1. The value -16000 for helix-only ellipticity at 222 nm (-39500 (n - 2.57) for each DSSP H run of 4 or more, over all residues; to 500) was derived from one model only; which of I, II is it?
2. Given that mean count of other Cβ atoms within 10 Å over residues 2-9, derived from a single structure, equals 26.5, which label among I, II identifies that structure?
3. Figure out for me which of the structures I, II the number 22.4, 74 belongs to, where Rg and Dmax of the Cα atoms in Å was derived from the coordinates.
4. Computing distance in nm of label points 7 Å out along Cα→Cβ at positions 26 and 138 gives 3.6 for which of I, II?
5. One of I, II was used to calculate relative contact order in percent (Cα under 8 Å, 6 or more apart), giving 19; which?
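Throughout, read-outs are computed from the coordinates displayed, never taken from laboratory work. These figures come from a predicted structure and were not determined experimentally. Cβ atoms are built from the backbone, for glycine too; each structure is taken alone.
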Structure I
Amino acid sequence: MSVIAIVGMPGSGKTTVGRHLAKRLNLRFVDSDHEIERELGCSIKHYFDIQGEPAFRDVEHNVIANLCHSRPDDGRAGTVISTGGGVVLRSDNRHELRANTWVVYLRSSPAELAKRLRFDTVRPLLQGGNAAKRLQDLFDQRDDFYKETAHFTVDTGRPSVHMLVNTIAMQFEMRGLTQLSGGVSPLP
């Protein structure tokens, strides 16, 4: 069994690219934020507002640890996980992801993210104030953590989702990690 984890800033395309990558490789797709909300019984925003970021990060860690070791129950060879943007803030998450999944960092510039997220009302850390500055601050805080966690990085820039998925699939193929029948080799 193998697991691919997609990390990156809010709005970098983790869910969209992850969903398409899973389809391309015939793997199960899981959005960790949806799993967290299912665990919480409420939206992340609501939980974040009531309990605060540290409590949210504890729940996030438990969900990520479970997903890193989960096996698809539908007969597929593995899973693609779209993670939350702040998953790399905790060293235990970085270690869990790096040791137990193939990690892809979708790297987007703060300026590009600000364009994509200018109307966002859901992401708790982008609410109130100058979102572009907040994205720059988050990028400055997290970029090294994403790089530390990732097995490889793909700059999102302007390519289409299809091109990004092809780029990621080619990265796995170049490393000899995929087979034509789909799936990704487990970690060594």
Structure II
Amino acid sequence: MFKVIQIRDTARVPPNKFGGDLNESIADILRTQYEGTWDKDLGFILAIHKITRVGDGKIVPGDGSAYYDTDFELLTYLPKLYEVVEGEVEEITEFGAFVRLGPIDGLVHVSQLTNDFINYDKKTNTLAGKESGRGLKAGDKVRARIVTLSLKRGSAKIGLTMRQPYLGKLDWIAEEKKGG
């Protein structure tokens, strides 16, 4: 789930940033510190959305930098258990498909693709149902449900299923809606 979260932190502005636009300097520092990182409580931090307040600067003896208490908003993505998500298949392996869910990937294990027996074709790098003939390859758009989450500091592992109604490759779902 994507969220905008309000954060308060202290930005350390080094002397080489003095004299420039303070808000822009702090925004650059916060981008470097936060963007592209993972936090188990906040999720994947995508962007510094907006700086809402910069307090008065403080100087600490022995350090030439200035410290500013700063309030700002982060755009984050934190996956939730049982959330239905859409993504694109990034990679096919003999044990499943890795699906890009915005900033991170989830795995659909072969046992969670369909109710059909799944074959892996190494030549074409596809997974296909033995009876249905339905295939899955890199680039396919899919809808899945998050069924397992392992959120730890610095990493996230996401297990997905497509073995429920209205989940799977988007083309398969469209066929089912038409009655095919």
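1. Attributed to the structure labelled I.
2. Clearly, the read-out refers to I.
3. The read-out was computed on structure II.
4. So the calculation was done on I.
5. Attributed to the structure labelled II.
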